[in-house]
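What follows is a set of structures for review.
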Structure 1
């Protein structure tokens, strides 16, 4: 029996369907950190797929996708308001409008996914189990690069690290996991009306969707037992310093000394081989940091037979001079520098997009005109390890992280999450770092200004963490790893191939059938 003949359910038509779709989007945020209810997207997307299938036209389906996106992003990334108003100096009404504008833009992607799902002619099983997941994840991927990209809240991230499906992460990455979750949701949407209309006990389990769901979960659980990478050398001692310097005073000249003293005190108290300070820990250009201060840090690192790696803005003289958001190392190894590649619009630089120039004029963000570093940089050789450095937002782009692999034995993220205040953002960001560990089979050392500072193992599990909004140090150990996961070798190519096939295959088949009938 087709879905079109199934009895309607409450709130499935008219404005009720839009409200339900929006509520489903808001509920989906519960899947992500700090809540961790990883099964919620399966339920939310199942109901969304059912609503889309019941929609009369593609335009109606797109409206349902837009409503879902508004509920999703206004709930999940409304912390953008904190960055704009509390720390960016934007007036409250303007910040609220900018947040709504941004979330509405993000909602266009699930709208496009829903509209595309309905536009491709196919039977309900193919549309729900193939077209819907392909369209959904293709739009997630597009959201990750349009206008420099914002892949935040891609459904795949919600599965890290506890879901039975995370075994697929080293193979297909976060977007591939999104595809799998959406496919499971589509299969459930295909199966549900059949089960409801045929209440014959065990016979309802004979539907093909049930077998496919069991197989997907079973394979995912089995893949978690695979060791894609192998330990490299002995464990090393590490210290991650969390200075907890408030964002509203960090760049004020009268508080610079306080920042320097805080990080010096905690650094000198560490005996670890590798000491990591967060993004822009030193709120001065590197050329303005007192030479004796850097010498003291370097001597202490050498006394520990190791290195200190820290975030500092870098000034490169020239005409015109260039500024970089950089990480530099001092100690036993020769000094090395990593320059941030993937810059955040309005945070690291002001984009020259005329249609949003009003945002640029309303913000007051220091150190926001950085230049972009080279796309392919070598890992830092420090404390006997090859460390793939990434700064703040860069760790949300899996295909960029693997540029330094398989040479790198460790990953290190240098972050200043103070911009987001006491919101969901830091926990969500940490979960994305956990996905990077799963994809690469590497430890991730995550040093932040206000939290969450954490040591994450190669399985994406947090081995140690520091409390948020407390000046402290996190001592622990880290294990380097060698080898390549399938994701390190191929990046997003397998996912893109699957998504393209899921869209192009049904469309081509429908065209062939139409020609045959004509």
Structure 2
């Protein structure tokens, strides 16, 4: 029985040592080489004093070196904390400090970046570069003893937080393997598959193509950095690399269906298209299914805190009939919806908040027990014994086939390019600017991106604030997908009778002004 993520690699290397494990930018790593190199890195980390359970920050774009890095961290009994190499240094420094990371592992393209972060965060014991000659001198033999158990943390993924700082979602080996085992079986992965997800390592979609691919001894094929900007380039690459399984947010697939000229390329190898993270507009999904009618289309749903917890396979010929349901619970998982009155949703049309129970549910938020207790709550339908379940904050209903249908959020969280964004975190960042007196951030629905962010700010009377200054300030603290698309400078913001910012009125203004705003956006 496999109970640790890195045991997937050990088993694949024993079963298929010469098969390509990772293909990235012309670099091909076999399973035997990946296993050996990650053993070397694990020994280098142990020599540096990393102990079981410690956190290790991983600074690298998705690549062969990054995969070596994360497996090396796991084999050392530690927990990897993937960093977004494109995020502002202030944000990365916060994540390193907040997680208490002992070491930074980086690839050779991020040596100076890692050194700067190390200098900015006191207490780090060092930086390990995956290509360092000292690492290469370590033994490639398996470590003598296993240094982790299934309940230990495997990774911490940082997501947007309502208090103005990101929060770390703690995922154990058991949490992740529950999803990985189900996912590999659901897709029917085999060693012949070539799997790609453009999701970076700090985004939870990457868990599938790193670990489920390894379980099947298939090939993880890394999309070149920046390729998602050009849909035709993606289509050409998919054909050239003979990709068989693709997993991404719908916005990438919408661009591919609309502008990828799919009919010009031989994409007959694509047998499964998986999408998650946001609603896929039905007319774009129908267009993609018409262009690639031979593939399976799988809609997966699940917050980072639960891994994927429901799934729906879109039937052929479904057409443009509205968003696909999020489906039914995955294996070894239960989902149920609770109405505002506290009863269980049992009939089509009833609306409730979705709850998730099972071994895939996170351990909690790192260092935030209060925030954890808000979402990990006692199962309201299991009074006979204690059990924690996760409140997703998502409102759902049932359709006539018993599949759950996503309706929206019950809080201020929105999806932007597949990422969850707490509007409160963006507002808190705006308030850090000394010249900003008031700030409000509203989502603007966007068929391609999920939502765009519209920021409205007022400045102190003596300040000469510009939109570009506001955007520069946001870029300093926030990752790109959280920087507002539109900034409006106001003398005042409308108020409700209770003195709060009138967000309904502001949203109504945008509905009237949207055509003009589309023509003259202040894009970052």
Structure 3
């Protein structure tokens, strides 16, 4: 999410989510901190394309901001599918634009420029402001043979330099990769090889929003005489929407219901599903564990993970791959075959964009800090002075006045965790507690005390989760009970019995096991 502000008027570009990292236990996804927007006058929301890292937080944004949303036709379709799923489509004001359109939203004049990516209908933005011309690349790569046959608009990008570009903001995701990103057409060759060799069912997992990849799977099914079926609500809904808008072409008779596909000869079937990132609740994640109700993996199946592993997701992906192998499937993934190519510009493409646009200032965006740093280094290589390059982190305000750039204040821009229906109610402290419990487990102790006689009414109830097996715990439990009995007997001298018992239990456990589980003590008092 990027905010462009002039005299308190704010233009929002994109509203995406992030996948949780491995240590973010129980978190479904992460969204930007939207609090600052409660004090801003937002004039419009512009979405550059329909991937989750650019639209995934839109329903949260609309709870705070009431402003029109501008998106190209396919992106609008993906937004509508998402908003309908969350029950908030009715109140959304979504307006369709196309590449080449110019929009006047005072004080911004916005031109939409077609950029090729791994999904059709992507745009970059030329934003004319009273302070100068800003160019926002969005996600892009310079693919001369994209699946939709529509390369980036080189001529329009080059023409911007004649107007004098104050600042260019460019996608940094692949800034560490030398050379040029391969064309999406490389995936066609890989799919052909997979389908030639596969003797049984072929299951291709990808993002539900990756419409170009769905089209490539459809084309491969046609070439190799297989029927295709979709499974997973997001995959089914997005494919239906893209087909209705003309962005996905499926010949009559090729698409069959999943139930029909499962009753056909294995060599005649291609199934497309979600879960290429190993998400536990996705179709492929459940297939890998044998918990998907639709069907099971069986020996002879070929499973293709047609995506790049998102940093931090490696453990989930490789666990899924291993589980699929254990069930007898042949698994094809990016490291062993070109079944995926990146949708992001590599180093030579970033340099080309810089030379086409010729900005006075440069701000790398999209990616981790290491990607932004490398992107900044590329700008220096093509002649941008180091003092005109701002490598910034989330929350850093950059100001332009009289054509000069300076770093201003920082605004809150931390992670907001979404856990089930809760948004932002899980903070760093709770995350640390979850991490501790996941590493060491917990021990629960409950006491019933007769306060008048200052004695235990019954033996302390002690149980544990994620700490030790029940049989191994018994010896430790005996010593814990002995220690608790001593403390309760002397409790006249204790100001806080619960805290004293917690500390004593922790001490006994560490002495006996050299482990430090979380200890929780509850006390009930009864009359004799």
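Overview of results
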item: Highest-scoring label, criterion being distance in nm of label points 7 Å out along Cα→Cβ at positions 70 and 414, among 1, 2, 3; result: 1
item: Source structure (of 1, 2, 3) for Rg/Rh (Cα atoms, Kirkwood Rh), for residues 110-373 alone, computed value 1.12; result: 1
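Taken together, the values in this text are just the output of simple stated rules run on the coordinates, not laboratory data. Everything quoted here is computed from the prediction, not taken from an experiment. Cβ atoms are built from the backbone, for glycine too; each structure is taken alone.
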